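These notes open a run of structures that come right after.
FYI, it's all coordinate maths here, none of it is from the lab. These numbers come from a predicted model, not from an experiment. Cβ atoms are built from the backbone, for glycine too; each structure is taken alone.
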Structure 1
Amino acid sequence: MSDIAVLGIFVADISFSGDKIPTVGETILGDVYNVGPGGKGCNQAIAISRLGGKVNFISKLGKDNYGKLAIDKLKKDNIDTSNIIISNKHQTGVAGIHVDRNTGKNAIIVVRGAPASLTIDEIDTNIIKKSKIFLTQLEVPLEVTLHCLRVAKENGLINILNPAPACKLNNDFFKLVDYFTPNETEAEFYTGIKINNEIDAKKSAQKLLKMGIKKVIITLGEKGLFYSDGKEEIYVKATSVKAIDTTGAGDAFNGGFSFALLKGKKIKECLEIANKVAGLSTTKLGAGDGMPFLKDLS
C-alpha cells in the first residue's frame with residue numbers, strides 16, 4: 001500500500017549544459033551532459049520517495065533500453081513500479097533539454113512515447129483507492145487523468161493537479177481538484193492574467209477559485225509562490241540558492257508539498273517545505289536526479 005499515488009509519465013532526460021541555450025540554426029559547444037530520469041510524474045514520485053513517502057507510480061513504458069533505465073532508477077528510489085505497464089508496441093519517452101549553466105534556465109522538447117497511448121482500461125484503480133493522496137499532471141491522455149481524479153475523489157483522497165503542460169480543461173476537472181498548482185505561465189493560460197507581482201497572482205488565484213477549485217498555489221519561480229483558498233492568503237519568497245538547472249523545480253515543489261500534506265503539516269509549513277525542496281532541486285544537474293533527500297532539508 002502506498003501513501004501517495006502518482007499518475008504521470010517517465011521520459012529519459014538527456015540534458016546538455018552550456019554557456020547559453022542555442023538559437024535557431026546555431027550550434028554551440030556544451031560543457032557536460034546527463035542522461036537520467038525525467039517526466040513530471042516520475043520527477044514528482046522521486047521527490048516524494050526521497051523525502052520518505054511511500055509512492056506508487058502509475059505509467060506506461062516501452063520494452064526498450066530507456067524502459068529498463070526507468071524501472072532500475074525508480075526501484076533504486078524505492079518507488080513501487082507494479083502499476084507500470086510495459087508495451088511492446090510503443091517506445092519509452094525521451095526529452096531533450098538545453099540548460100544555460102549561467103542562469104539554470106532551460107528549453108525542453110518532450111516526446112511522451114508510450115504514456116501517450118495509456119487508456120482507462122489499463123489503469124488499476126485499486127492502488128488509487130488504497131492511497132491517501134492522488135497527484136497528477138496533464139502529460140497522459142486527459143480522459144485517463146479525469147477518470148483517475150474521479151476515482152480518487154469518490155474514495156476520499158486529496159487530489160492535487162499540477163496543470164502542466166497547460167491545455168484546455170472542462171469544468172469537470174476543476175470540481176475534482178483540491179489543490180491546483182500552476183506556475184505563473186500556466187496560471188496565465190487559464191485566467192488570461194499575466195503575473196508580474198503578488199497582486200497579479202492574487203487576481204489570478206481568485207479567478208481560478210471561481211472555476212470551482214478549492215485551493216490554488218501559483219508558483220512564481222524566483223519570485224516565490226502565492227496560495228489562496230478564498231479565505232486565507234499566503235505569499236512565500238523563493239529559497240535563495242545558486243541554481244545550475246531549474247529543470248524539474250516545479251515537480252520538486254509538487255512532490256515536497258504532497259509529502260508535507262501527507263505528514264499533516266499546516267498549510268504554511270507545507271508551502272515552506274515544498275519551496276525549499278524546489279530550491280534545492282535546482283542546485284544539481286538533471287530533473288529526477290536532482291531531487292533532494294530529506295537530510296538535505298536540515
Structure 2
Amino acid sequence: MRDGKDVSDWNEFRIVLAIGRAGSLVGAARDLGHDHSTIFRWLNAIEKRRGVHLFDRTASQYTPTEAGLQMVTAAERMETEVLAIDRSITGQDARLSGKLRITSSETLAYRILNEILASFRDKHDGIELELLVDNRQLDLLRREADIAIRATRPHEGELFGRKIAATPWTFYGSSRYLSDRGYPTDLASLSGHAVIGWDTGAVAAASKWLTDNIPPHAFAYRSSSLISQLMAVKAGLGLALLPCYLGDLETDIERVQDPLDELTRELWLVTHKDLRTTARVRAFFDHVGAGLLARSALLEGGGAADHVSAA
C-alpha cells in the first residue's frame with residue numbers, strides 16, 4: 001500500500017481501529033508493523049477519500065470523533081468476523097507443519113521452556129515456533145498468539161485451557177548479601193533490608209504486593225525484568241521477590257522466607273477453543289503439556305531441596 005488508492009476497505013477499517021485502540025500513531029504503527037509516518041499518510045488518505053474527520057489530534061493523543069467512533073465500532077465487528085473465520089479454517093488444519101505463535105513469561109522461557117521446545121522440535125521439525133516473551137497477557141481472541149503459557153486461569157468462554165501447576169513466590173538473597181546483612185525474620189523486618197522491585201509503571205501482582213507491603217525507602221533497585229532482578233540478587237544488590245522455579249536452582253542465592261500464599265499462581269496452557277483441534281496445536285498441548293507436568297515439582301517449589309544440597 002503506497003498511497004490512499006491502495007488502501008482497501010478492510011485495511012481502512014483496520015488502520016482506523018489500530019489508531020483508535022492505541023490512541024496514537026506510534027502505537028498503531030507498532031501494532032500494524034509500519035512506521036508512524038506511513039500510518040499518518042494512510043489516515044490522511046482515508047479521511048480525504050471519505051470526506052470526514054476521524055480523529056481529534058493533540059501532540060500525544062488521537063481521539064475518535066463521532067464519525068471515527070462509528071468506524072472503530074464497525075471495524076471491531078468486522079475483525080470479530082474475520083478472526084472467527086480464520087480460526088474455523090485453521091481449526092480444520094490436519095498438517096503437522098506451519099507456524100505456531102506461543103507467548104510465555106520471560107522467567108518460564110529462561111528457566112524451563114526452551115528445553116521442552118527443543119524436544120518438541122526434534123519430534124515435529126515441520127512446525128515453526130515463534131516464542132513471544134512478554135509479561136503482558138496477549139489476546140488469544142485477537143490471535144496475538146495461538147497458545148499462551150500464563151499464570152492465569154482462563155475465564156473467557158472462548159478459551160480452552162489445561163492447568164499445569166501452582167507456582168509459589170518468595171524472597172531470595174545472595175549468600176554474600178545475607179552473610180553481611182542477616183536474614184529478615186518476618187515481613188516487618190524486610191523494611192530494614194535493600195529490596196529489589198519493579199519499575200513504577202508495572203502492573204504485575206508481585207509488583208502490587210511489594211508496593212502494598214514494603215515501604216518506599218527500602219527499595220534499592222528497580223527493573224521491569226524479572227531476569228534482571230534475579231541477576232541483581234546474584235550481584236548482592238538486595239532481596240527480590242521471585243517465582244521459586246526461577247530462584248531455586250541458582251546455587252549462589254537462597255530462599256529467605258517460606259513462599260507467600262497470596263502470591264501463588266496457577267500455571268495454565270491455553271488456546272482458543274476453535275484452534276484446539278488443529279494438528280500442530282494439539283501436538284503442542286500433548287508434548288509441551290507433558291514436559292511441563294514432568295517438571296511440576298520444580299514449578300511448585302519442590303526444587304528447594306536440590307538447591308540446598310547443591311549449595
Practice task
Could you figure out which one of 1, 2 the value 6.2 for distance in nm of label points 7 Å out along Cα→Cβ at positions 14 and 182 was computed from?
Solution key: 2
Exercise for the section: Please state which of the structures 1, 2 yields 1.0 when distance in nm of label points 7 Å out along Cα→Cβ at positions 118 and 254 is computed from it. Expected result: 1
Exercise for the section: Assuming 0.99 is Rg/Rh (Cα atoms, Kirkwood Rh), for residues 54-205 alone as calculated from a single structure, say which of 1, 2 it is. Expected result: 1
Completion exercise
Working back from -12500 (helix-only ellipticity at 222 nm (-39500 (n - 2.57) for each DSSP H run of 4 or more, over all residues; to 500), computed), options 1, 2, answer is structure 2
Problem - Structure responsible for 7, 30, 37, 22, 4, 0, with P(r) over Cα pairs in 10 Å bins from 0, in percent calculated and labels 1, 2 on offer - result: 1
